[in-house]
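**Q** In structure tokens below, several structures.
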Structure I
Amino acid sequence: MREKLVAGNWKMHGNLSENKALLEAIIPQLADLNRASCAVCVPYPYLFQAQAVLQNSNISWGAQNLSQHEKGAYTGEVSTSMLQDFACKYVIVGHSERRALYGEDDATVAAKFVAAQKAGLTPIFCVGETLEEREGNITEQVVARQMDAVLAVAGVAALAKSVLAYEPVWAIGTGKTASPEQAQAVHAFIRGKIASASAEVAAGLVIQYGGSVKGANAAQLFSMPDIDGGLIGGASLSADEFVAICRAAQQV
């Protein structure tokens with residue numbers, strides 16, 4: 001049975017005092033988790049704080065992005081070795097906001113995926129369609145294209161050391177959520193596509209759902225056969241909501 005993983009994406013939120021209060025509130029409430037794993041992906045300046053507060057807990061931490069370059073004249077970028085200095089376990093690659101707002105194309109996302117794995121980090125590889133693409137009935141084509149970019153350079157075996165997150169762009173931060181059945185259909189497509197190359201990798205791959213997940217809908221989403229937890233945005237900034245979502249992952 002695949003373990004559920006809930007990862008909080010704080011995006012560009014937080015400060016030292018708020019972060020401390022949030023982390024210290026969730027640590028004791030999640031201390032007994034044994035059938036689900038939890039992590040927080042924080043802004044770069046707070047990686048040191050996350051490491052210091054979480055290092056003796058069962059909550060992992062990671063970053064929201066990385067450079068595909070190891071070092072050099074890339075002002076403002078952060079390399080894998082820098083993330084390693086803060087003992088990051090996870091790093092998000094290809095989030096829809098990086099694709100839409102900062103022009104990251106499929107090839108760039110694939111290069112970042114490879115760089116993360118080369119450094120021993122676990123990439124949370126994001127795929128998903130816009131509202132226009134869903135209404136055009138090309139969701140599967142879009143998701144397949146995004147996956148193929150990684151498969152072409154890393155191979156299917158690399159996915160065994162990653163997490164995949166399906167995030168319909170139209171459901172991120174909008175309050176709209178794909179129905180459990182809509183999400184499951186795409187998750188099943190993703191797992192089936194991988195299974196065509198490796199049944200073993202497909203069976204073990206954790207595929208998260210991301211898109212307005214809350215404590216109230218988490219259990220229903222996570223009960224779907226191919227949904228293995230969530231990549232949580234706004235709700236991860238509330239201790240009560242995040243704990244409820246992690247508890248839902250533990251119980252299904």
Structure II
Amino acid sequence: MPRFFAEQPPEIGVISLFGDDARHIGRSLRMAVGERITVCFGGTDYLCRLDKISDAGVIASVISESPSKEPSVSLTLYQALPKTDKLELIIQKAVELGASRIVPVLTGRCIARPEKSQFDKKLVRLQKIASEAAKQSGRGIIPQVSGIIGFEKCLGELKEQDLSLICYEGGGKRLGEMKYPQNGKIGLLIGSEGGFERSEVSMAEDAGAVPIWLGDRILRCETAPIAAISIIMNLTGNI
């Protein structure tokens with residue numbers, strides 16, 4: 001069933017969609033009055049019947065509602081900035097697997113080092129990738145893609161998590177050895193193409209992050225977050 005995200009909650013049993021979503025329903029999907037869609041808002045799924053369809057907007061009546069099937073943990077992926085095409089893939093797959101937020105981080109070994117103004121122009125596209133991945137995978141929220149932050153700010157945010165992890169090719173605990181918070185916040189820090197400097201790992205440890213190890217094979221920077229999030233979601237009962 002087609003899935004959409006509303007900007008506002010239903011009013012008196014009616015929910016509205018505008019812009020690209022309205023045009024997608026009428027033109028691309030060629031849906032008709034009386035057909036059903038799912039509309040998400042604020043972690044709730046609304047089963048709706050289409051009442052009016054036009055390019056200007058779609059109006060639908062709410063038939064029933066239920067909690068969205070979101071992961072029990074809130075996982076923020078702190079991804080050391082890779083090249084743009086790799087970041088797009090990482091965002092798409094992280095959203096599909098259940099990440100709640102994706103934060104690009106500038107670290108010492110990042111090859112890509114765009115100006116903040118340049119990256120901010122790309123945020124609209126990156127957020128759209130997250131939105132499309134959320135619709136496709138049945139998410140109840142659209143995870144936020146943040147602007148670039150520095151390593152020190154990243155460390156500050158890691159301190160606020162219930163569990164913080166840094167993926168390090170130099171060794172660490174296996175993900176199966178960790179104790180995960182129930183309904184808690186998890187911060188996962190992954191390196192770019194060049195990995196992390198040893199000093200950065202030490203700083204992350206001082207901030208409370210636990211080094212984790214994904215095995216003897218060195219994974220690409222776009223593979224490591226997919227593997228790590230998959231394992232974490234499985235171990236927390238979310239896959």
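What follows is calculated from the coordinates using simple rules that are stated; it is not laboratory data. Nothing here was measured: the structure is a model prediction, and the numbers come from that model. Cβ atoms are built from the backbone, for glycine too; each structure is taken alone.
**Q** If mean count of other Cβ atoms within 10 Å over residues 39-46 computes to 17.9, which of I, II did it come from?
**A** Structure II accounts for this read-out.
**Q** Moving on. For structures I, II, which has the highest computed value of mean count of other Cβ atoms within 10 Å over residues 15-22?
**A** II
**Q** Of the structures labelled I, II, which one yields -13000 when helix-only ellipticity at 222 nm (-39500 (n - 2.57) for each DSSP H run of 4 or more, over all residues; to 500) is computed from its coordinates?
**A** The correct label is I.
**Q** Comparing I, II, where is distance in nm of label points 7 Å out along Cα→Cβ at positions 71 and 191 highest?
**A** I
**Q** Let me ask something additional. Consider the structures I, II: one of them gives 20.2 for mean count of other Cβ atoms within 10 Å over residues 7-14 as calculated from the coordinates. Say which.
**A** I
**Q** Of the structures labelled I, II, one was used to calculate FRET efficiency 1/(1 + (r/R0)^6) of positions 103 and 223 (r between Cβ atoms, R0 = 30 Å, to 0.05), giving 0.95. Name it.
**A** II
**Q** Can you rank I, II by Kirkwood radius over Cα pairs in Å and just name the one with the largest value?
**A** Structure II comes out on top.
**Q** For which of I, II does Rg and Dmax of the Cα atoms in Å, for residues 159-214 alone, calculated from the coordinates, equal 11.0, 33?
**A** Going label by label, the one that fits is II.
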